[in-house]
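Trainee: Pasting the structures here.
Values quoted throughout were computed directly from the atomic coordinates according to the rules given, and no laboratory measurement underlies them. Not measured: the values here are computed from a predicted model. Cβ atoms are built from the backbone, for glycine too; each structure is taken alone.
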Structure I
Amino acid sequence: MQKTYVILGQNLEYAFPEPHPLNSKRYSLFVENLKNHPNVQNGSVEIIEGKFANEDELLLFHSKSYIDFVKKMSEFGSGYLDYGDTPAFKGIFEISSFVVGSTILAIDKVFEGENIHAFNPIGGLHHAYRDRASGFCVFNDPAIAIIYARKKYGIRNILYFDIDAHHGDGVYYSFENDPYVFIVDYHESGNYLFPGTGFREEKGKDLAYGTKLNIPLEPYSGDKEFLDNFEIVKDFVEKNDYELILLQCGTDGMKGDPITHLQYTDMVHYETAKYLHKLAHEKCKGRIVAMGGGGYSPENVAKGWIKVIEAFSMKI
């Protein structure tokens, strides 16, 4: 029987004080809908408690000097961790470590046996770099997950699939030269939206050229424009083998998000998760981990993430 673990934390949501767009209100409707969902009631989806990452786990990707800087700013409790997007507050180090630890727990869960999936809603912080915060992201849990899974489980080929409205630059450029990390990244064009990267001609470097696929979309693109590119995606994805699939399923590409311009419905999240779920069963014993990523409309967050969980629960 297949199983999906959803990892939550008691009062440890990754959020910044209001009026920051990434605040705790964005999770509450999702959590309420999740706890009342039939798939939780019938046991095919199980809610479990997350955990903190230790320093050795953070050091898999981040520099010691940067980790120490975050600790210091977390104790100080004010200022910024970057140039103005990512504020420091008391406890930000611990909360950010909880994000990473919860994604690591998700990785461990999917390697417990076949047909196991996991979802860390507070994960997917894809803008952080080795030595700096960026775009609301302190520690890059997807990058750490890639390195951790390889180190602990001896795997090589990993598919990272990102549908957040913003290009996952912290993941992309950190593995741009890695021929065994395959990346598909849908996002609003960097000509119009932070971080201003992720153009079609960027396909990886050196031996990794051709292992990356960026799909920048024009502002106000919707479901049709997303799906029009899906045959390109399938051709790219299905010619390779994988031992793990990671999905960053930010909902900030959905219509009505306050800080982006894309116009998706939750159909994008459902169709993407359904496709990758099937691919995971075909390619890597069902091992797929989703991470929530961005999204600044509580209604969209709830709709999009519930669709991902429903797709993971489909019988294959």
Structure II
Amino acid sequence: MKKENINLYLAAPRGFCAGVDRAVKIVEEAIKKYGPPIYVRHEIVHNKEVVNSLANLGAIFVEEVSEAPENSTIIFSAHGVPKQVYSEAKKRNMIYIDATCPLVSKVHNEAQKHYALGRHILLIGHKNHPEVIGTMGQIPKEAVTLIENESDAKRINVPDKDKIAYTTQTTLSVDDTQIILNILKERFPNIKGPTTNDICYATTNRQIAVKSMTKFCDNILVIGATNSSNSIRLVEVAKVNGVKNSFLISDEDDLNKFLKKYNCKKSPNIGLTAGASAPETLVQVLISKLKKDFEVNLIEHEVTKENIFFNLPKSLR
């Protein structure tokens, strides 16, 4: 039986960012240097495929430092951790290696700088996300307020309107964050912010690529985990820009559900991307699965090139 034709647009850039790539290499190199097991606090990045592959090498994932034995080696995930986590690791005589993305560390440093200058910090982000927990844990809790949405921005009261600053989670929707910032800047004209955008280059680039694909794609598939903030934002960006048939593909079941509903004659153009914590191998697996059912015309859709690289910690170089 003749296969139907589909056009599969591959977003570029997609998949692993420099911070994720660095975090994964940190775990691999630590296992080589210290031998297994190596403990990792929280999923190193939000992707089960990556976590499982590192577990097979000898990484043991825990949610708290106290779950790892004293005197063992522990790695802190790319999302960053509160200051107290470092203190706890020191008390337990652990070798600890920080895999926090350098762009998240930049946000931590900004929060500490504003606090030192006596400013109250408004952190734009999602409650209970590990990156937000890590950033809020850099300074006393009374010095920071979480802003999750526009209504929070409209409602928030601060001790001194002339002594406030804002920082943001690195994996937010660029457009949604700008709306919140516009509200805050209108309400508090003297609010201080970062010299460069806190939303990371990879999050921004992947959202730009998806937005541009919405002009000619009827369906957009985003490979990523259900707890991956940047992957969920990509689905949202596609939907906000008119592609209602946009789906997060976290496993084979998600793809099968999509294929059951999909009518290639009505909508032959599919956009495909991957969140910043999803490996390229998953993209290739999905392409292979589509090729079983369709005649796939692969089209690279590149909006910009990425050449960012972050060094490993000195202890692992």
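Trainee: Just checking, which of I, II has the largest value of Kirkwood radius over Cα pairs in Å, for residues 39-94 alone?
Mentor: Details: I: 13.5; II: 11.5.
The maximum falls on structure I.
Trainee: Could you figure out which one of I, II the value 17.7, 50 for Rg and Dmax of the Cα atoms in Å was computed from? Walk me through the numbers on the way to the answer.
Mentor: Values: I: 17.7, 50; II: 21.0, 71.
Source structure: I.
Trainee: Hey, another quick one. Quick one: relative contact order in percent (Cα under 8 Å, 6 or more apart) came out at 20 when computed from one of I, II, so which one is it? Show your work: numbers first, answer last.
Mentor: On the way: I: 20; II: 27.
Matching structure: I.
Trainee: Computing mean count of other Cβ atoms within 10 Å over residues 15-22 for each of I, II, which one ends up highest? Write out the running numbers ahead of the final one.
Mentor: Details: I: 14.0; II: 23.0.
Comparing I, II by mean count of other Cβ atoms within 10 Å over residues 15-22, the maximum is at II.
Trainee: If you work out Cα Rg over 2.2 N^0.38 Å, for residues 135-286 alone for I, II, which one comes out largest?
Mentor: Working: I: 0.99; II: 1.24.
Comparing I, II by Cα Rg over 2.2 N^0.38 Å, for residues 135-286 alone, the maximum is at II.
Trainee: Ok, one more. Could you tell me which structure in I, II was used to calculate helix-only ellipticity at 222 nm (-39500 (n - 2.57) for each DSSP H run of 4 or more, over all residues; to 500) as -12500? Walk me through the intermediate numbers first.
Mentor: Details: I: -10500; II: -12500.
Comparing all candidates, it corresponds to II.
Trainee: Out of I, II, choose the structure whose coordinates give mean count of other Cβ atoms within 10 Å over residues 103-110 equal to 23.5 when calculated.
Mentor: On the way: I: 23.5; II: 20.2.
Label of the originating structure: I.
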